[in-house]
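Got some structures for you, see below.
All of the numbers you see were taken from the coordinates with simple rules; none came from a lab. Keep in mind the model is a prediction, meaning the values are calculated, not measured. Cβ atoms are built from the backbone, for glycine too; each structure is taken alone.
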Structure P
Amino acid sequence: MENIMRKRCDERGFTLIELMVVIVILGILAGLIVPRIMGRPEEARQAKARIQIESIETALKLYQLDNGSYPTTEQGLQSLVEPPEVGELAVSWREGGYLEKGKIPKDPWGNEYIYLSPGTQGDFDLISYGADGEPGGEGKNKDITSWEIE
């Protein structure tokens, strides 16, 4: 009977040393990983801008399939959420529009996307000027453009 009691006492839980070792290991891992994750918000914003541009490109292509041409620069991206009222009117504008949620997204920095049609790089150009909202730039201020997305 005494052997059974001793065995149960030995199996009750972790020792203080074992807990301290686990805490130190977790601390070291956190010290290595957290700075890497925290330093990447600008990369995440740039990735989001690329995804949004691809989504808008898809909506523009659907608009073109329905109406025979892309919206003009004057008509703008607003033509994707409501029928254009200036220039060449949409022949077969899709009920509900071409963008989910019925609104044009802003870029991850809160700025409007620049839309040019006809574009200088293709049928249309979509541009986000990055964190500074100005043309050109490097790093976090780098422009994200439709023609540079693979």
Structure Q
Amino acid sequence: MDGSALSDAFRVYLRNHNLPVTPQRLAVAEVVSSRERHASADEIARALSAGGRAVGTATIYRTLELLVRSGLVMERDFGEGFKRYESARGMPQHEHLFCTTCGAVVEFEDDRLDRMSTLLAESHGFTRSSHRLVIYGVCAACRRAS
């Protein structure tokens, strides 16, 4: 989902829930949707500040919470002590590789994982609705640097 589509969808969500549509909220949504990587609230704040937009920290966190609740943004916790956010840009189920040295996050999809998770759930009497996988390790760039 590109920036304008996410902003438009967020605007509709806010109106449908009788919440104010403010320039600050739309600016946060725009930054999240324009990022290639999974951004932290601090990175979003720095991007807003670099763009000359004054948005308070509390507003950023409250807006991120609304974006997650709306289903337009996904919240990710890679065990770093803070959360990261990515646009739910119509990407199908995907997994993450997380570098424990530099914090790089790589997304990937693999149909075999979907099939395997369904089979594992069924073998234990579950009907799978979703799953989440994060593989922690060291990326190739960090291995070369060490």
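Looking at structures P, Q, which one was FRET efficiency 1/(1 + (r/R0)^6) of positions 100 and 124 (r between Cβ atoms, R0 = 25 Å, to 0.05) calculated from, given that it came out as 0.80? Write down the numbers at each step before the final one.
Values: P: 0.80; Q: 0.25.
Only structure P yields this read-out.
The value 15.1 for mean count of other Cβ atoms within 10 Å over residues 20-27 was derived from one model only; which of P, Q is it?
Values: P: 10.5; Q: 15.1.
Source structure: Q.
Match the computed value 1.19 of Cα Rg over 2.2 N^0.38 Å to one of the structures P, Q, and report its label.
On the way: P: 1.85; Q: 1.19.
Going label by label, the one that fits is Q.
A value of 7.1 was derived for distance in nm of label points 7 Å out along Cα→Cβ at positions 28 and 68; which structure in P, Q was it taken from? Let's see the in-between values first.
On the way: P: 7.1; Q: 1.1.
Label of the originating structure: P.
For which of the structures P, Q does the calculation of mean projected area of the Cα convex hull in nm², for residues 52-107 alone return 5.2? Provide the component values of the computation, followed by the final result.
On the way: P: 3.5; Q: 5.2.
Going label by label, the one that fits is Q.
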